[in-house]
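Colleague: What follows is a group of structures, each given as structure tokens.
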Structure 1
Amino acid sequence: MRLDAAHPSETPEGIFIALRPAGIMARSLAYLVDWLIRWAILAVLFTFAVGLGGLAQGLILIAYFLLEWLYPVAFEMTRRGATPGKRLMGLRVVMDTGQPVTLGASLTRNLLRAADFLPGFYGAGAIAILLRRDSKRLGDMAAGTLVVFDQSADLDGKLPDAAILDPGRTLGLPEQAVIVALAGRHGRLTPQRFDELARMAGSALPDTGDNASATRRLLGVAQWAVDRHPYGAPQAPRQFEIAHAPGWAELDTLVKASQEGKRHDGARLAALYRQACGHLALAQSRAYPAYLVRRLESLVQRAHTVVYRPRGAGRQALARFLLIDFPQAVRTHWRYVLMSALLFSVPLLALGVAAALDRDLAGHILGASQVREYDDMYRSGAQALGRKRDAGDDWTMFGFYIMNNIGIGFQCFASGIFAGVGSVFYIVYNGASIGLIGGYMVAAGHAENFYSFVATHAAFELTAIVLSGAAGLMIGHAWLAPGTLTRLESLKRAAGQAVVLVYGVAAMLLIAAAVEAFWSSSRWIEPDVKYSVAAACWLLVIGYLGWQGRPRRDPAPREAAHAGD
């Protein structure tokens, strides 16, 4: 029985390498290390920020958001492909193909941590890891990623020195492979345990007649196995290893230099990588010992991530996303956007009207304490609209809005992995909550303060919530109705498309946070001015999503028609 769960991956060169997925224990320890690092960073920031006022508080809230959602992404996009915790545990994140993780995949797997965390402390994610052979959590399934052991290529001899010992009978390749693999573990087991395992080899070990230990006899037979030519192969494993070891060592040095950001010869690295791929193919086809095959797999795998590392997104890619890709994605998936908009707006309008007619309704549903808080935020004597009672200034609220609002958007998206039910719940919940609050403000006589506050940033914030819900519905529908694809393939394809919407959602919520903190809450701006700016923002958002990025029509046919006249 296999003790590992190797995941086969084919490189573009047609070479198969075995990726070894990390289990729940190694991943949990890596997460714990990263959690401690994040909180240590926050503790240091908080220490320096004490007494610096609202600006510092706002920056700490922004730092918390970045550490919570983007800390893993930032490290996974480095040359190592791993957070500090994963590096400490010898892990890294790759695509299913073994290639370096892409930005979209990294964002998808980390945003979906919100789903993995349900119903409490990684409950869903832990169950998925334990049940799947490749140890994928929900985020990995949607992103098409793997967390694997990053075993550095050991270019020194794996077998301890021992006198060659002929077994005295014919040993098949499977028996030889077991003996050589066990000999390769000699230094990692206690002498007593290794001798116990060696005695289990039984008849495969010769009787030397001199009371030699089972350990010495097994190591001797292992040396015999790597010195012979398996089934007519032109080179014995040891000869093959000695002949090519210098090239492997050079490739290993170049890979390390690349991972550490040092200058290196990229063309030489690529050439040696192709050579190593050929050597791995030969070792596999000739049934060379497992230790040699695994050594080459490790080297090829690490070089593979360097050679095929994606290029960073530059200003042109960012401009294309904002001007073309994002608005086009909204229009392409208009059915999901429409469904999300209905799920959001129907409860918003229905409960808004009901709460405006019945002042007590909001208190019954939301609770009296929350209603009193909104009274304090939007009453006529409030110093700044929409500000919580313990908030220092606009910078504090800016940080709070980033942390809270973008988190809500990510939650609407991530919960869609549960067949879309989670997204439906959060869309309806947010729509109903906003409707109840808006209706209560009318009934309580705070309508002008409230609506002049929300009108401008609502163009960005409410649209973003609808779009994040649409992204969640996409992955939920892909899971329920995969069509001709497997559910997993359908989920990965939908997540890759949905994450484009999530990029745009984050940008829109960032704009909304800035507007809400520095414009909407201002008392010195007249409500009529705010309403005018709000109307312009709504027209801007509608025009941007509806028409931006459309291909220009070719005027040539019209000109040709006029020429014919």
Structure 2
Amino acid sequence: MTATKPETLKSIFEPRSIAVIGASRRSNTIGYVILDSLLAYDYVGAVYPVNPKADVVHSIRAYPSIGDVPETVDLAVIVVPKEHVLGVAEECGAAGVKAVIVISAGFREVGGEGAEREQKLLELVRKYDMRMVGPNCMGVLNTDPRIAMNATFAPTTPPTGNVAFLSQSGAMGVTILDYAREYGIGVSKFISLGNKADISGNDVLEYLKDDPDTSVILMYLESFGNPRHFTRIAREVTQVKPVVAVKAARTRAGIRAASSHTGAMAGLDVATDALFSQCGVIRVETVEGLFDMGMGFGNAPLPKGNRVAVVTNAGGPGIIIADALESQNLEVVEFADETKTKLRDSLPQEASVNNPVDMIASADADSYRRVLEAVLEDPSVDAVIASFVPPLGVQAEDVATAITDTAAGRSQPTLAVLMGRRGLRESRALLHAASVPAYIFPESAVRALMGMDRHRRWLERPAGMVHRYEDVDRARLEEILAAARKAGRRRLDEFEALSLLRAYGVPVVPSRSATTADEAVEAAKAVGFPVVLKVMAADV
């Protein structure tokens, strides 16, 4: 029985044994760092250093080659100079290794001989029915304590959680893992795809769709391997968990840089927007936006609508949040009269009981608790943003506790904004630990809520129906397509496209094709005035 593609990735994310080929005793090498990371992270399986010049590495017996390892290894991490990668891959295949992670660079991203070397590497991988991450990548991480695998050379590791990261760039991967720890975003899986010679983002998406440890998927991409395949898989994935992506290489300069970086060809940016829109992937422009949404999706429930309540102890942040909400098509909702009465009874006369609720600077933890309870009980409120600017005499940690207490068990998401850094890191950590997304700036919270609302609307949209065309002029279809093929074209021109739609019975604007001025006059008479004249030429 042939394994499906997602099943073949188990050897990448859930290996029972790992060999590090190129493991080193020198602490300033990647071969040392990856082996050290595996051991420091308490990987549960067997680890085999492979180094022909060492008997022991990291106090573990080393082997001269993968063929000398006493058991069949699930995963080999290859960290050798590019000239030796093909030979090592051949040895891995002969030894029955199921999958390889090729950290080494010097392949398609450098062109010429590197591209040829990558093609030969891929042929070897397929020859032995292995799977491969890379080349030119930084590795794979699985935080599941049943696996506990850090096969990367990242200097920091994130907390365990439900957010999976895919990165085409190794350097961006290092940054992602570093900031995930800084922002308190719990990670389930991380993979650096590198050149994507074998395993692509599509393959990983398909695997993560059914991964019980992953609730949200974040991606940094520079190119698509197979856009049509991506669309099909992403539509399936976004039915069960949100996918948020940064697609770099949006400009001509970015496209040139992407080509030299991973050897990938980037597509037109407008096409990327259309593709993401069709399959429910939420696009963000910045890595900061990626983290904002990751924190929101990873911690809070989806809102049931777009009506938002804002609670603050300062007028300025409330205004900024209200502006940002409206600009993202989120409604700053009008409270019910009963809610306003509760707020008047809870707040000083100077406070505003309208939305945004400005409790003024004297508001303490009890004020936050009473006001949040009141607005969360209002049936017109789908989500809450609670903003806090630390005044004198009010303890931020007490306010954070009040926010977590009132958010617990609610169907509406509560997002917190604690503006400033001094003394607030611990309070934000407290909120993160209680699954309340906590941000430094108001716009970040609004951006996260916008993404959550967009995903809600994606899930609520009516299921599409496939229209079957019965009365099709198939002879005309073949005639149109044959003419394009004969001319050596892979795309139809506008007149041919309209003719094809007409053959399917789709109503289209009347049109004629003309090659001379006289023909154009006769065509206009046949169509009927007024008419539009268009130029159709291969070089226009």
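Values in this text are rule-based calculations from the coordinates and carry no lab data. Since the model is a prediction, treat every value here as computed from it, not as a measurement. Cβ atoms are built from the backbone, for glycine too; each structure is taken alone.
Colleague: Can you say which of 1, 2 returns -21500 when helix-only ellipticity at 222 nm (-39500 (n - 2.57) for each DSSP H run of 4 or more, over all residues; to 500) is computed?
Modeller: Working: 1: -21500; 2: -12500.
Attributed to the structure labelled 1.
Colleague: Here's another thing I want to ask about it. Please compute relative contact order in percent (Cα under 8 Å, 6 or more apart) for structures 1, 2 and give me the label with the greatest value.
Modeller: Once relative contact order in percent (Cα under 8 Å, 6 or more apart) is tallied for 1, 2, the winner is 1.
Colleague: In addition: Could you figure out which one of 1, 2 the value 1.00 for FRET efficiency 1/(1 + (r/R0)^6) of positions 59 and 395 (r between Cβ atoms, R0 = 35 Å, to 0.05) was computed from?
Modeller: Attributed to the structure labelled 1.
Colleague: Given a value of 2.9 for distance in nm of label points 7 Å out along Cα→Cβ at positions 27 and 427, calculated from one of 1, 2, which structure does it belong to?
Modeller: Working: 1: 2.9; 2: 4.0.
Clearly, the read-out refers to 1.
Colleague: Computing mean projected area of the Cα convex hull in nm² gives 37.9 for which of 1, 2?
Modeller: Values: 1: 37.9; 2: 33.7.
This figure was derived from 1.
Colleague: Suppose distance in nm of label points 7 Å out along Cα→Cβ at positions 163 and 515 works out to 6.1; of 1, 2, which structure was it derived from? Working shown, then result.
Modeller: Details: 1: 8.5; 2: 6.1.
Going through each structure in turn, the value belongs to 2.
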